[in-house]
1. Using the calculated result -32500 for helix-only ellipticity at 222 nm (-39500 (n - 2.57) for each DSSP H run of 4 or more, over all residues; to 500), pick out the matching structure from 1, 2.
2. Kindly point out which one of 1, 2 the value 16.3 was derived from, the read-out being Kirkwood radius over Cα pairs in Å.
3. Compute distance in nm of label points 7 Å out along Cα→Cβ at positions 41 and 73 for each of 1, 2 and report the one that scores greatest.
Structure 1
Amino acid sequence: MKKEGEEIKKELQHRMTGYIVGALGLVAGLAWNDAIKALIEYLFPLAKNTLLAKFIYAILMTFIIGIVASYLIRFFDKKEENK
């Protein structure tokens, strides 16, 4: 019974850590979102809400997210192979 309590406690700590890291990742993502928007507005001084500016932003974000996702998939696949 005591062992089950310890396992539940460890699982709860593991999940809470995951939630906290996820929340911090969201904050970092929002900060990068603003930074990239500001960079695009600086490099392409268009009106803030023009269709072209939104498409440039969407394409740039898709490219960046694709690269990051590809890197993470490779990283975690290698980690699984090493187990």
Structure 2
Amino acid sequence: MFGIVSFIGWLIVGAIIGWIAGKVWVGHGFGTLGNIVVGIVGSMIGGFLFGWLFGTEGFGGWITAILGAIVLIVIVGFVKR
């Protein structure tokens, strides 16, 4: 159901979103490195959930990976406050 390409893609997408959040949203979350880790986790959760719910990979999986990373970074940022 999930290939290595999807897994690597989710890692890259999550790292990029986390890095951007670390640079843009200063003072929230866990700093740049922590946000990268949280972004990766959120991306993996989002991408996995889409594939699991709809039984497919592809563009929708990428969108949910991005959204998962963003949502988890925002949640962690607010919880940390």
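Every number here is computed from the coordinates shown, using simple stated rules; none is lab data. Quick caveat, the model's predicted, so the values are computed rather than measured. Cβ atoms are built from the backbone, for glycine too; each structure is taken alone.
1. The structure behind it is 1.
2. Working: 1: 16.3; 2: 12.1.
This figure was derived from 1.
3. Numbers: 1: 3.4; 2: 1.5.
Evaluating distance in nm of label points 7 Å out along Cα→Cβ at positions 41 and 73 on every structure, the highest lands on 1.
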